[in-house]
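Read the figures in this text as sums done on the coordinates, not as results from a lab. Bear in mind that the values here come from a model prediction, so they are computed numbers and not experimental data.
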Structure I
Amino acid sequence: MQTAVFVLAEEQNLVMHVFGVTAAGAMPAICEGRDIGTRITAA
């Protein structure tokens, strides 16, 4: 990922969620709050 993505996310207090977009059912599962992939938050 580009460094700018991390900087903007930190400045705006956004959470990034990194996951395999090609995994079947990944997006609906994340939207439902399931613990899939890696969640990146500001420390």
Structure II
Amino acid sequence: MSNPTKGALFALLATLLWSVNMVIASGIKGHIPPIGLAFWR
């Protein structure tokens, strides 16, 4: 696999992980205090 392909895959993976993190955080924001949420991330 070439370096440009690896770079694109890593950028896509990072975006996917950030998106999933935001969806999970918005779903549990009422159940966990903000400091606890920041700690457990």
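One of I, II was used to calculate helix-only ellipticity at 222 nm (-39500 (n - 2.57) for each DSSP H run of 4 or more, over all residues; to 500), giving -9000; which?
It was calculated from structure I.
Hey, Rg and Dmax of the Cα atoms in Å derived from one of I, II reads 11.6, 32; which structure? Traced to structure I.
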